[in-house]
1. Out of I, II, which structure matches 5 when relative contact order in percent (Cα under 8 Å, 6 or more apart) is calculated?
2. Which structure, out of I, II, was Cα extents along the principal axes in Å derived from, given a value of 166, 47, 45?
3. When distance in nm of label points 7 Å out along Cα→Cβ at positions 242 and 434 is computed for each of I, II, which one produces 3.9?
4. Suppose Cα extents along the principal axes in Å, for residues 170-313 alone works out to 62, 32, 30; of I, II, which structure was it derived from?
5. Out of I, II, which one gives -5500 for helix-only ellipticity at 222 nm (-39500 (n - 2.57) for each DSSP H run of 4 or more, over all residues; to 500) as computed from the coordinates?
6. Comparing structures I, II by distance in nm of label points 7 Å out along Cα→Cβ at positions 130 and 154, which one has the largest value?
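Read the figures in this text as sums done on the coordinates, not as results from a lab. As the structure is a prediction and not an experimental result, all values here were calculated from the model. Cβ atoms are built from the backbone, for glycine too; each structure is taken alone.
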Structure I
């Protein structure tokens, strides 16, 4: 290379490094530390306020004098304080919007001086594989800001740990994501290309972290423009990859590696009455669907549900469908699927429960399973097949006798714990409100039947009334119920 060109090349490298350093310096000035005080609900005594905890996280300033962070950084918060990188002062903040299904949140700060001199960061695109990124935040191990560099190593659908249910597009890097990093920006060329949000626990993987990419972030910001967060739509179908030649032959499909088999369509879901079992999905919004369920989108191979992920409730998708040997188009108007949410963790809400004669009834959901870790086979089956057997159509929720507060009125009844309520005085029970109404109705006695039980639990009504105040005082129960709303009512 001639000397002149070598000199010019060196100048360009130095200029590029300076621009990169300047962009990173701007990003550093806009990353803030979040201190949170939270109250964690206690499902074993749901009438109590729960236990207090403190934590830290990271966030960054975006346009509109807002701070973006993770939902899990601010969930169940009773107080949030923000600290700029150049000042020890703590600014109180509130949660303006939160999306537990994609682990993102927006914070508001009443004192506008907090934003003086802080430039809002802008968003970039999806970074290429093997490209370099920098993660900025306040991880454990110190009080000062930290910058870790890494390489983008994978782009694919992954489960989001915060909800325990949802999966969205994620980007993996070899920059470790440690507690405290959560909510901080991942930057490339001065633009935010992701929000740091989770790693792999323990010794399963070294130097592996995940970030929420900009398609998920931009969808969240678009969703809240009308002043509320509606969440993700769901197709509510089950599918089977058509990689097996005999399966393709049965359906009359050529060996072209296209087509995804519909194996189930959930009642009350978006596709109910539109798609059918044994339909073969050939395309979605014009994108051919490969036999492993993937499509080409934006230069990447992604699961076909990514098309749905980038849309909103009320939008439509058009499927190319092979049904009974004939091709057709099926237009689906997207909506949520409330019945899936019982398998997601709940936040920012008080536990729902009902105490009656010392019997504690609670809805069966993921938080219940995580708290009690029941071993009863009937209860495990009830949880597992709530959707598969379409139980939710007739019974929007299952109520469990989770525990018994010992009292003379309820002795010898422990055999009924961890059982699902079936009826009260012959009335089928499908929600906590229905259970409350049935147990509040005048009666000589209350006969409660449970799934799989050979005989019912029986209580004398006059003894229940006499025991109410005694049990409340003995166990410190200020409020004997919190009915809230069933998932299908929200």
Structure II
């Protein structure tokens, strides 16, 4: 009896690896394996009657020449299926493969724990032996560009030449790595992710490279946001742009397009390199930007190499409204401290001018006492002006140069590679050899001589008592009233405090 393939049955019946023929008429007798060859029983036409022929002819392909309706999947869908018993797949420990154009397109590999591997795309895409729960969605190609998953629960969604895991038996917990796409990318540690791009590596635990080219996130939980040739090596660090190197834990580094590495230098810092400047634009009734340092260091450092004249500076403040261009306040010694000279073109409101001096006399100096010039000494670190040498004024002190404001401690500190003097106000008398501040112009508390009768508005000069002031006296010569000679310290503004002997004076030395 001859078999023929009918068009009607071909449209209704499909097997995974072959199409079954249709018998023209029922077999005369059941087929028996090993019996005399009967072409009617050789269903697969391989010249041998075996178990497969018996199953096809007697089990699946019945003797009546029809195919049981519940034993195949049709091209138009099946009804009455039960998921537990109606499925396409294997019942033994063997993989399931789907082909397209006679090339593997999808491979499902079994796992003893039920976390099976799914491998799509190029036929050379592969899981390392023993891996379970892995996924390769597609992509891959010949000549060494296949995709790989080398550790449990790894994922390569697509692209080519991508690797999830590192297949290192000496390193534990390399699971759950993901490469979403791109080319030549590797996510080699547990929880590491590469979103895409080319030649990117996430080699730290839970590290991420979003994309770009030739980026590496090697720190634990580090991230490269994108760009090229960036490295996030510190734990929880971030790098982006071009050649940004976040080398320390907790650092943020963004670099512009310049062909030089821009690296962090210590942990927990925010670093930005922008050749053409940084713009912070706000529209707030209170502030445009806030820089708050809750540590003990500087709040803001501004450094420039500008040499374009006095209109340019490390800090340029311009108020376009009626408020000041710059406001400074402090709970410390000064609201502002300048290590070198100050230039004020528009004048000064409420200013008291002071100088740093050193006590070169043999007596201690008290606040409010008058001091006389004694020469000049060496400059302080970071300054170009010499320090005044002063001593307590005497009865014939014609060289009075100021009023003692306070004792100061002078130390040194380093700022950006430069050693600067650190001058802090201190309490107590100024001993010989110690530094002090003296008022040379402006409001000051001046020590008046005991039992000196003074009234506001009087001008003061040095008295016969060392360091103290008295009222400037007048003399009458031939009916003409004249002021006595000697240096004038300033003008008394109010009566002295009876407890301290100090009085407010507008110091105007002449």
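1. II
2. Attributed to the structure labelled II.
3. Matching structure: I.
4. Only one of I, II returns 62, 32, 30 for Cα extents along the principal axes in Å, for residues 170-313 alone, namely II.
5. I
6. Structure I gives the largest value of distance in nm of label points 7 Å out along Cα→Cβ at positions 130 and 154 among I, II.
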